[in-house]
Structure formats: structure tokens, C-alpha cells
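Next up: some structures, all given as C-alpha cells.
Values in this text are rule-based calculations from the coordinates and carry no lab data. The model shown is predicted, which means the values in this text are computed figures rather than measured ones. Cβ atoms are built from the backbone, for glycine too; each structure is taken alone.
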Structure P
Amino acid sequence: MLYKLVRYFLFKLDAEKAHHLALSAMNKVYLSGLSRLLYPAKVKDSYELMGLKFENRVGLAAGLDKNAKYIDALSSVGFGFIEVGTVTPKSQPGNDKPRLFRVVPAQGIINRMGFNNDGVENLISHVKQSRYQGVLGINIGKNIFTPVEKAVDDYIICFQKVYEFADYITINISSPNTPGLRKLQHGEALLELLTALKLEQEKLHKQVNKYVPLAVKIAPDLSDEEIDELALAFIKTDIDAVIATNTTSSRQGVENLENAAEQGGLSGAPVYEASTVVVKKFAKLLDKKIPIIAVGGITKPQDAVEKINAGASLVQIYSGFIYQGPKLIAQSARAIAEMK
């Protein structure tokens, strides 16, 4: 009831302003010590994957906390793991505002943020200040002014800088809001990027005596042939995990709703079905050789359970958290823990 009231007032504001206001308020709640009184207790459902121990199987998807400023506050809400970013080598403002829109009747969100962030060094400084002891993923990307042909350089820079501070690293090659980025999901560009990062991972593993798994975040807008190609590339290069999926460019099912015509990636309930289909297809092709982290459209506990049933090992939430609040995290984690 309390969150519904808070959401009512937040939804009266511009979406991006509400986003920053909500994060600031959550941080104040955390610093005041009121988290335990206002949020459901964190579900304890320890789960091991990629050599890491997760507090529960429901995590925060990248995009909510791009600069890692609110890790501790977000952990107090009940997430079993946190993923921050997407971060780029250099700071960049992202696309022009307005660039974040709600599709309220469908529990959807459209964004064309464009990897707005304060740069990798800034993110690292915030990670260092955090007290968080759980699993932390750091999502990395390329600067908008870096040509796609040189994208591997940006990924290597970020990978090197965050390696020591991350429990796993995700490469974002599937955002629809950076021109040409999704080309990295195909052909020689894909193999070149994955091979370079795996070689860097091997080198850094030896240097710091710590193995940091490498995950790849993919789009939901993939043909069967593209999924086959990606699966083969992931197996060939020994990628540690697949995150399925990012936002969709499709507007199927929301065509006539307010804000649906805005450019950008659509997340939330409208992407649930397409995202889950992609999870199922990858689960079949990867045959448990590579684990899947499912994200896309979880707005109720049963959605999270269905993602696991589709072949995922873990799930992540973003838009559902905006619409449903902290209760969704605890309810989803508990529903997964109680699966038979």
C-alpha cells in the first residue's frame, strides 16, 4: 500500500526526474537505518553459479544504477545480487532529453538513454566506497563516439579497469540506443570481441589471482539463425554466462498506447514473452554448457518462476521493480526458492 502511494506521486513527475528522486530517497532510507522497517526481509536462498555464491536468485538488472552510486541502498531492498552500469571508458551525457517514458497500461518503459554515465573511473570510485558484500556485476559498453570497428578497444579498457572490483562483468552489445552496437552480435565482429575479452580475462586472472566471469547481454529481437550463431560463438569462446534479454525495438501489443511511438528500447511486461522464448531457445542450444540469467518483463512472482522453468539459473528485475516495488523482489525470490 505504501509503495502504491509513493508510485502515484512519482508517476506524476517526468520519468527521468522520478528515477533520480526515487534513488535518492532509497539512499536516505538506507542511511537512516529504516530499510528493515520499510522493506520485506531479504529472502535467503543461497545459490552457486559461475563460482559465485548468490544470496538469492533475483538480481537487479543493469541500467537502474549506471554509476554505482546506490549499491548499498539497492541491496537493502532485497536483491540477491546487483548489476551496475552500463559504463563506458569516458563519461558521456547520453541522448537528448526527454529520453525515458512510461507505457503505464502495459507496465512498460521505453528508454533511449544512450549509455549516459560518468565514466569508468567514477564508477570504480563508488564501488570502492560501497559496503556491499554480495555479488556485484559491472556492465560495460562503448562510447558513442567510438566507431563500431574500434569497439573492442573500449570494451578492453573497461574490462581491465573494473576487473579487480567486479564479481562478474557483462558486455552490453544489445542496447538499441547506441548506433551500430547490435552489429557486435554477429559474425566476425562478435568472435573478435569475445576472443579478445577472453584472452584479457586469462591474462588478468593470472595477474590478480582472481577469475572474474564474463557474461554477454543479448537482444530479444533475434531470428533463429542469429540465435544459432550466437550460441555457437558463446560455446566456441567459452563465455561464462548469457544474459537474456535487453530491451526490444518491437512495439507489438502496445502500438496504440501513450508513449508507445517514442523511439528507444521497450522493457517491462511487453517484452516478457519474446524474452522468455529467447531464453528457451538458448537453453536448448547451450544444453547447460553455459548458464543463462533471464531478464525481461518480470512483473509477478510466477513470471520469475517461468524464467527458471524456461532454462534460466538466475533472474534479474528492473521495470517490474518500478511498477511493483520491493515486494516483487521478495515474492519472486521466495517463489523460486519454493520451486519443486
Structure Q
Amino acid sequence: MVPMVEAALWAATNSISSLVLPSDMSTSLPPVGRLAPSPTGAQHVGNARTYLLAWLSIRSQGGRLILRIEDIDSPRIKPWATQQAIDDLHWLGLDWDEGPDVGGAHHPYVQTQRVTLYHAALDQLKAAERVYPCTCTRSDVAAAASAPHVGQEGPVYPRLCAGRTVIDAATLGDRAVAWRFRTNATPVSFNDLIAGPQSCCVGETLGDFVVGKMDGSVAYQLAVVVDDHMMSVTEVIRGDDLIPSAFRQLQLYEFFGWTPPSFGHASLVIGTDGRRLAKRHGDTRLSVLREQSCGPERLIGLLAKSLGLRPTSSPTTARELLTDFDLARVPPEPFVLTDEMWRGLS
């Protein structure tokens, strides 16, 4: 039988292409990957490295690629950034089989056009009491945290609102409500295609996380799981800063009864100060290289060396790297981009 959430999503899309084939039927199908730029700004060298790796991994397996625009982070979206991202990817020599510019069976390919799907999934979480209404602000969470947090994740949510049920939302008047997913204490493990074995007790280490925002929109963690499932994505390659997101998403996959994709998390590009590549390290936008009429071969060569795919940074193309591509060569260490390397691209 089709699970309840599957039926809700079926009703939302009214399309047979939305359903994933049973595992015994899908094993003979080619792998499916995705490139998922977020149009919150210009794409830079760090983005290019991850896109190249995701493209190489799928194309080397004879698989299919989907381009999806992840634009539900509405306050930060730049109107010009979607087309610029598409232009940047084409400039790199990357292509895809489905996307907003070419169409395909899993349309639409822009997240803000898929919100009905996300809300259908959120409704199923509510029906199962796997979410609860939360009125806590960030300052509330920070003040109640038992220990100072380190890194980008922020403090673990102290479950201040976890005693509520879904129906309690109606008693909160006009207070803004977010919906938090009830995590469990069962350790989550997976074998990362790049970073190796990973394990985490989500409830203790990461805490209950937001799947529905206070503004009424659906959060990234839920949207990306719905999208990857509905688009039959079997492999996700992205930056290793998103390993915590993988653990959260795996709990959602478990709830819905969906088969998760294989995850591969590559190390990030950092500056000489050891910090994640950002504006403080100078302008590393791909659009800058394009505007200077630079060919992409020098950048591809530099990225190929950084990924362990070539012994030198000699100019090359993405397609030339397919001949002997091996994901096992990708090093776990971050790639340090120096000013000299950047100047050498122009």
C-alpha cells in the first residue's frame, strides 16, 4: 500500500512521476544526482568545487543529473542569482538532464513552486505528533542552553516546548509558532562516500530541529528531503558542513519510510587563515572570472588537483576528468585557496 504521506504528496502533485519505484525495481535504474544552488548570492570557488565533484560522480556512473534551485530562504534570495548560477555552471562545462531551463518529468525545479508538497509532508508529521509548536526565539534558546556552543550549529534546543501537542497551537493566540521535529535517542549512522563512517545521536547532539518556520514557510531540512525523494535522487554530494543536516534528514527519511540517498560530504575551501572561504578572503566569484573572459580550464585544473584527481593543476575540462574519475581519491582535508592561486586563474 502507498503510505499516508505518499498519498498526500500524490494528491498534491497529481502526477505518477512523483512516486518512487519499489527498491527491487529501481536497482537497475541509473543513479540520480542533483546540483542545488541557492540564489542567496553569487557562486564562488568553493561552490564550483562541490558542483564539479557531484557532476563527476554521477556522470562517471552513467547517471542522470537534476538542477534544482533552492530558494525557500526568501529573505536572503537575490532576484538575479538564479540565472547567474545557471550561467556559472554552464561556464564550468557542467550539464544536467532536468532543470528549470530544460524541463523534465519532476518539474517544477524551483523550491518556491513546490511548497504544496512541503506542507503536505508537514501535515503528516503533525498527524503523527512527530512535531510540536514552539514559540521560542533564538535568544530564548541561547539563554536556556546548558553550555556555550562552539561552531556553526548553535546550542542544542533545550526542549522548552516539547511538552506541547499539535492541538496546543490553537491555544497560543497570535503568537508566532515554529514546528519542531521530535528527534529520538536512537543513534543514526551512515557510511559517507567521502568522509567515511559517521554516527550521531541526533536527540542529544543536535536536538529537536525546525521543519516549519514561524513565518509559515517550511524549513530547508524538510523541503530537501521531500524534493530528493520526489525526484528519485540516489546520491547527494555536498560540503562537509552539512553532515549534521544529513543526520537530521535521515530521521525524516525514517519517519516517512523512504529510502535515503547515499551521502558524500567533501571538505570545504578555506582561506590561508584556516576559515571558511568568504568575502574577507577577497572576491572569488565565478562571475568575475567569466567577466574577465577567462576560460574555465584553469579553474577546473586547480580544483582537480585539490580533489586528488590530478597530480598538477594543469588546465583541463570537466569531461576530461571523467576518464579515470575515482571518488576514493578525494582527500578529507580542506583545500586552502591562496591569493597566488586565485591570481593565477586570470
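Brief remarks on what is shown
- Origin of the value 63, 48, 39, where Cα extents along the principal axes in Å was derived from one of P, Q: Q
- At a computed 0.50 (FRET efficiency 1/(1 + (r/R0)^6) of positions 45 and 261 (r between Cβ atoms, R0 = 41 Å, to 0.05)), which of P, Q: P
- Structure responsible for 49, 45, 25, with Cα extents along the principal axes in Å, for residues 101-220 alone calculated and labels P, Q on offer: Q
- Identity of the structure behind -0.62, -0.82, -0.89 (criterion: log10 I(q)/I(0) by the Debye sum over Cα atoms at q = 0.16, 0.20, 0.23 Å⁻¹, for residues 77-116 alone, calculated), options P, Q: P
- Answer label among P, Q for the case where distance in nm of label points 7 Å out along Cα→Cβ at positions 197 and 317, calculated from the coordinates, equals 4.2: Q
- When FRET efficiency 1/(1 + (r/R0)^6) of positions 125 and 189 (r between Cβ atoms, R0 = 30 Å, to 0.05) is computed across structures P, Q, the figure 0.40 traces back to P.
- At a computed 16.0 (mean count of other Cβ atoms within 10 Å over residues 157-164), which of P, Q: Q
- Read-out helix-only ellipticity at 222 nm (-39500 (n - 2.57) for each DSSP H run of 4 or more, over all residues; to 500), computed value -9000, structure in P, Q: Q
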